[in-house]
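So, here come the structures, one by one.
Taken together, the values in this text are just the output of simple stated rules run on the coordinates, not laboratory data. Owing to the predicted nature of the structure, the values given are computational and were not obtained by experimental measurement.
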Structure P
Amino acid sequence: MFYFENFNGYKVLKSDYLKEIAAFFTTRNGFDFSLVDSTRIISPVQTHSDHIEFVDERNNYPDCDALIVKTQGDLIYLRFADCTPLIFYDKKQKLAAVSHAGWRGTAKQIGVKTIQKMNSEPQDIIALIGPAISLCCYEVSEEVKEQLLATVKNKTGLYNGRNVDLKRINARQLEEIGVNTIDICPYCTSCNNDLFYSYRRENATNLRHYAAVLI
């Protein structure tokens, strides 16, 4: 279950599914990562791709929409405003990842590919699906809808007319490979624009909230 918490003076969203590491989603309230007790702070240049990288000695990750972190003290974060943020934690390997799943990333199954890149057993994964534009507000073309629905076997409950549910499509993709611990955030970034940024509702805003993990 998701809940709000004060973190260094900022309002963040967390899930009680994942307490082993610091994993959270920021809000319009902003966030100052320099206040977090971390060794390094790393954020990639996102391009709506399915490119996934392990964090190593590098500090720069161009053309990358998912980062996997394993070194204690490393903090990673990605940027969002309607797209679906995915946080993964492997309980056995003690690896974490953040993935950026817009419709393109979702169509390319970036969440599934991230878990595969982690070399994780699906049953060892805790998955958090953060605040994103929801079924109520996300109308797409028939072509995009077909691309998204083609990624899952069971399409029940994932669309209504030309509206699609990116959060639940990502969840269904994970379920179909055997992930059974998934917490889905109830907040729609468009409906709850007072809490989160929305690219659609705010006319292509360049402002973003974040999904972050610290091992």
Structure Q
Amino acid sequence: MKIVKKIIAVIFILIIGVCAYYTKIGYKMYRDALNIMSIEDKVQEIKSIENYVEFSELPQEYINAVIAVEDHRYYEHGAIDILSIVRAINNDIKARRLVEGGSTITQQLAKNIYFTQERKLERKIAEVFMAYELERNLSKDEIFELYVNTNYFGEGYYGIGAAAKGYYNKDVSELNSYECTMLAGIPNAPSVYAPTVNPELAERRRQVVVQTMAQYGY
């Protein structure tokens, strides 16, 4: 029994050590990213892009669709959503693989503008630190605005403004309900859900968006 307790203690210490190691690396990644470009400068850089869209120009249905499918408690939690993380871990364990990330819109913005898309623990930790920094400096509406302007929508379209022009030859404010829900679903997997690549899969994804909106009262 004593041996078992010692083994458990050693494993626990190792886990703590590993967590501390990756947290240190993640924190350094976060600080290095901010030293290269502050949030204020990064925001100004993003707002200077062609087809940038202000929050006030976004159709409410598009806002609702994105929040429902990406982070339905967005206005209720902070930089991270503990409930979403617990649910994601549970689903990943059930599936025995990574099927859900549990990232908030703020975390996704941090990844979009400061880090790469590679799945590494230290990058995820850096993303969390940056998400808290974003929420300290920006409002929820500002974060959402930056998020939809930095998402990739396939076919070379970065940002909702470019996507609306490219797919529908419209300004974002002119999008109808169908187009809003279609565009809300694309960033999840642009190479798969772009309507010009696979219209059938794009429509299935759009239907998932609509069903999720109904599920969460949007």
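Assorted remarks:
- Of the structures P, Q, the one that 18, 17, 8 was derived from, the read-out being semi-axes √(5λ) of the Cα gyration tensor in Å, for residues 69-124 alone: Q
- Which entry (P, Q) yields the derived value -21500 for helix-only ellipticity at 222 nm (-39500 (n - 2.57) for each DSSP H run of 4 or more, over all residues; to 500): Q
- If Cα Rg over 2.2 N^0.38 Å, for residues 149-204 alone is computed and equals 1.31, the structure in P, Q: P
- Which of P, Q yields 10.8 [mean projected area of the Cα convex hull in nm², calculated]: P
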